[in-house]
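Please treat every number below as a calculation from the coordinates, not as lab data. Source: prediction; values computed, not measured. Cβ atoms are built from the backbone, for glycine too; each structure is taken alone.
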Structure 1
């Protein structure tokens, strides 16, 4: 940790953003040159919007540099707590899974990499490990709170094995939250600047929540991800020079869900990250509706492609989705903050 700034925790958050953004912007140009030299590019869906065909071959796996920026920032600025290493480990492991998936797509020259069951298995393993460590090492309570409504104790079915507590219901809940948010963020990553911009907004709010909860390292972690997104947007803004790929999108979604668990905002995070949830739900509804009626509910799923098919330009979709994401994040923060204030009155 940069001990000279230890008495100024709010400045550390600013520093985490700057370091992550600077590291991402410093390393990305060279990484893009390497990707272009080795012809490592995006494989575009055959059934996607026709305007996306020009994206074929655009360098991908830029999320790797984003994660490098996050790691550098967290290590340099963070306090070295268990929560810091646990959050970083879960995010980097999911990023490694995404990297294998991206590499598989490049080698096979198709838009599909690892099979969905294979990805889910590894996501579940990462989620289970994170949940058990969060409960047993960080002392996270297996209670899920819905602000102003109720608290649900998911630790009622707990088994202790070799001194390790296994709250079965909470583990299942965390697995669904982490895997769900990870894949939802991945589905959102379909337009230039869309995932990076929305994740940046969400992480600023999550950083504020963690700071409010006296979880400085968690707040620094969220700030570092926001900074990496800022640095990445310089190269990912329309027309994109590089895509983050599953390496970035899966990892960012996992980071968000893990932050929600550490800050005990599991339900509130579904509102803060509501855009990602909506994108995932649009895919589920499309599949279910098509299987039942053989007709499409949306012109194309995920949701951002539906609006492209309606004639919106890619830039218009991205900017409007940023606005929606910011609005949902603000509503989620207001929900959390209001309940927090009421709790101390």
Structure 2
């Protein structure tokens, strides 16, 4: 609420940075019909006296906002109009962006999205296929899903889904990201089909992904999506640790082989330091008839599931068919069950 054009322009820019749309009114008379229902009210200092005269009912989440300088209204006037905060620009810009962002669906104040991580117990274990299958299955079920490729040596998760020709940002374009990311803007910029969006590597030069970029991406995913699926590298760098720490549940995919189990033991030792909800998925076939429960027992992890051989899966991937896209077969059934069980877990970091 303001009739100060310069102040309005600055507040609109901050609202855009926070990823939310606003309704603009010039004075208390125009605001009265919206006053009670709005999740947040910003009152310009130019309208503070008018609000006092209008005797608008007191309500929570009112901010008195203006520019620093002589004659700042301060807390006395804020208390008279029922404002909980006084925000003076330019110093209050970051704080105001956060306040605007709290009104975005899926942001702070709303239910955050779930995060599930997948990591291979050895190279070629099938972790990327499982991650893709989980994301595709979630999107088929109506969940707004973000699939994150955190493995720079994996060749690009867009190839697993057959999305290499879909335009959108890849990791190299986001390496300078630090702090809060506008979740709706990120979703619009990434490759997408339906309810599924993906952040993947390209086939360009290899570089270290800054931990700040991953942290900002995970924060945006939590705020803007129902589910975030992360495909992790076996050797955890700083950015992979950030993603793993955000996970509500993590799966280690291990082929039913003795050497694969031995290799996975080191992966498990590193991953278990950062995620309490770690379990194993054993992928067949088992040439030496090693049982899934024996693999889980050797790794001292709970068994989350067994993935039976699916002869047509590899052929479909080579043709550009996304894993589990048909909704049938062992992979699709396993993904459906894992996603159902995920809803019964407490959120990561919850008391």
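Taking distance in nm of label points 7 Å out along Cα→Cβ at positions 95 and 279 as the measure, the highest value among 1, 2 is held by 2. When distance in nm of label points 7 Å out along Cα→Cβ at positions 31 and 255 is calculated for each of structures 1, 2, structure 2 comes out greatest. Ranked by mean count of other Cβ atoms within 10 Å over residues 191-198, structures 1, 2 are led by 1, which has the greatest value.
Taking distance in nm of label points 7 Å out along Cα→Cβ at positions 143 and 311 as the criterion, the highest value among 1, 2 goes to 1. Comparing structures 1, 2 by distance in nm of label points 7 Å out along Cα→Cβ at positions 159 and 223, which one has the largest value? Between 1, 2, the highest calculated value is found for 1.
Largest in volume of the Cα convex hull per residue in Å³ among the labelled structures 1, 2 is structure 2. With helix-only ellipticity at 222 nm (-39500 (n - 2.57) for each DSSP H run of 4 or more, over all residues; to 500) coming out at -23500, pick the structure among 1, 2 it was computed from. Label of the originating structure: 1.
With relative contact order in percent (Cα under 8 Å, 6 or more apart) derived from the coordinates and found to be 24, which of 1, 2 does the value describe? The partial results should precede the final answer.
Numbers: 1: 24; 2: 18.
Derived from the structure labelled 1.
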